[in-house]
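What follows are several structures.
Throughout, read-outs are computed from the coordinates displayed, never taken from laboratory work. A quick note: this is a predicted structure, and the numbers were derived from the prediction, not measured. Cβ atoms are built from the backbone, for glycine too; each structure is taken alone.
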Structure P
Amino acid sequence: MDWYRWDGEDLLLWVRVQPRASRDGFAEVMDDAIKVRITAPPVEGKANAYLGAWLARQFRVAKSAVRIESGQTSRRKRVRICDPVQIPSALSDRMAV
């Protein structure tokens, strides 16, 4: 399994979230997931909300176009990005787009 897959116009990402990081950003691919560092704490859904908003900005879509499909309470998540407008430069090098 790879860390991403296209499902029609939607992009599915398998991510491993590192909350309370010093800065936001994509990191290395590890165990079939892309590591995503976010500054939000893992408290009361704040990290999930922050992750969704941050990914929406990276892919230039509305917040509602980013859905966490599995892993709500886990660091490992499957995220659907509906019809992304752009692929962030930090990921385009790692993807066969």
Structure Q
Amino acid sequence: MSTDESVHVEVAYAEADRQFLRALTLQVPATVADAVRASSIESDLAIDIASLSVGIWSKTTTLEHILVDGDRVEIYRPLKIDPKEARRKRARTRKSPA
């Protein structure tokens, strides 16, 4: 590969009240960590990527993963409640007598 090659990716992050999506062009080889750093998400949203999980198109990966053209780097925040417990709570609420 020549050093003139580049990869086009997106970095995405979402919370209930704010979203982040940034398109980037990086020199190859580029890693997930390179994309996160280039996106400026940590400073823009004041988050610490070291404490969060990352993935590409809904599949978890590592910060060292090499990106290919078209990848969408997703940053996953921790769940506030286990999805199974949330379903149980909703079911209990619906079964409660009115």
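Cα extents along the principal axes in Å computed as 34, 27, 22: which structure among P, Q? Among P, Q, the structure yielding 34, 27, 22 for Cα extents along the principal axes in Å is P. Of the structures labelled P, Q, one was used to calculate helix-only ellipticity at 222 nm (-39500 (n - 2.57) for each DSSP H run of 4 or more, over all residues; to 500), giving -7500. Name it. Computed on structure Q. Work out which structure the value 1.8 belongs to, where distance in nm of label points 7 Å out along Cα→Cβ at positions 42 and 66 was derived from one of P, Q. Of the structures listed, the value fits P.
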